[in-house]
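Take a look at the structures listed below.
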Structure 1
Amino acid sequence: MKKLEFLDALRKKLFGLPSHEVEERVSFYSEMIDDRIEEGLSEEAAVADIGTVDGIMMQIVGEISVVSIVKDKIVPKRKLRAWEIVLLALGSPIWLALLISALAVVVSLYAVLWSVAISMWAVTVSLAVCALGGVAGLLLCLYLGNSATGFVILGAGVVCAGLFIFAIYASLSLTKGTVLLAKNIVLWIKGGFIKEGEK
């Protein structure tokens, strides 16, 4: 792919983003290609060395905040007429309540997403404490002269230690998955605004 084809494809993929961001990123990648060409690569090799248009687009979208994307979308392209302002004011009890409800649902879902990971970590810590409690229980029972009960408590502690090992891996995997899911949700929201701009 030639440099101009690449930059044109990148500009099209970033269509829904704020225009100053698009131009800044396109000029950045143009300079990057020029630098690679000056280093001795061919134009096609320089473009291929940078990466795919889709990969770069996802990276750029991930770097730009949702606030700047939304702010660019909600800025009116023209001044509102008096009747539009009146309709907005009269309809505000309905649209404002719906907006607040939608935001509450989004925040609740996000909180639930993270509460699952936090709950798993709480279980993991509880298992570690139970494993340590098994050792402490054995020592206490041996001190009191009740060795049979102490070994039963130690056995429960060993079981908790084994479950702790599995739980730590599960907690780490769940946390990584939650972070990835949260990141993908944000990218999906940003992508919704970008696709809206392509229409």
Structure 2
Amino acid sequence: MSMIKVVGIDIAKSVFQVCVWMVDGPVAWYKKISRSKLLNTIRQFEPGTLVAMEACATSHFWGRTISSMGYCIRLIPAQHVKAFVRSQKNDANDALAICETALRPGIHFVAAKTTEQQDIKALRNTRQLMVEQRTKLVGQHRSLLAEYGVPLPAGILLLQQQLPGVIEDAPNELTFTLRRLLYSLREYIL
């Protein structure tokens, strides 16, 4: 009986491509597996089997889960896998490239993040997104006001200080529509 060298999984949202590569060389099979059946498919292999995936958003979850079932996990940075994709890019070729890359010497593998590490990453990414959106919104306010002949100096603090007076200032040429828009958007920069 041939032994499995590596199981490569091309992760997707709902359907995964699984490639099983044997020790004696041939690929035993390629299968498309639904998300709900992936763990049952993995359980068919002996504990300790090497399971490789491209490091991506959901690979840390799958890595932790499959590792907890007794399998060896390798998460591979995408740039390393890309070098081994043969011919056209498709899920089956990606799964085979994952198998090949998992066995290459000198490849730096990624450790599966803990849930705490993922929480920290989620907080940082969300904060960064909010800062970027707030900065864009401040620029949008200044741009809209400038189009109506009401220039404001750069800076969020100055905008926060001056915007209420500008919205309420009847003599300026701001329309009712723009005043309402600025007022409704104001809460996102406070």
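Which structure, out of 1, 2, was distance in nm of label points 7 Å out along Cα→Cβ at positions 22 and 78 calculated from, if the result is 2.1?
Structure of origin is 1.
Which one of 1, 2 has relative contact order in percent (Cα under 8 Å, 6 or more apart), as calculated from the coordinates, equal to 28?
The value was obtained from structure 1.
With FRET efficiency 1/(1 + (r/R0)^6) of positions 94 and 174 (r between Cβ atoms, R0 = 41 Å, to 0.05) computed per structure, which member of 1, 2 shows the largest figure?
Once FRET efficiency 1/(1 + (r/R0)^6) of positions 94 and 174 (r between Cβ atoms, R0 = 41 Å, to 0.05) is tallied for 1, 2, the winner is 1.
Work out the source of -31000 here, i.e. which of 1, 2 gives that when helix-only ellipticity at 222 nm (-39500 (n - 2.57) for each DSSP H run of 4 or more, over all residues; to 500) is computed.
Going label by label, the one that fits is 1.
Rank structures 1, 2 by percent of Cα pairs over 25 Å apart and report only the one at the top, that is, the highest.
1
Using distance in nm of label points 7 Å out along Cα→Cβ at positions 142 and 166, single out the structure from 1, 2 with the greatest value.
Once distance in nm of label points 7 Å out along Cα→Cβ at positions 142 and 166 is worked out for each structure, 1 has the highest.
Of structures 1, 2, which gives 0.80 when FRET efficiency 1/(1 + (r/R0)^6) of positions 38 and 126 (r between Cβ atoms, R0 = 35 Å, to 0.05) is computed from the coordinates?
Here the read-out was taken from 2.
The numbers here are math on the coordinates, done by the rules we state, and not lab data. Just so you know, these numbers come straight off a predicted model, no measurement behind them. Cβ atoms are built from the backbone, for glycine too; each structure is taken alone.
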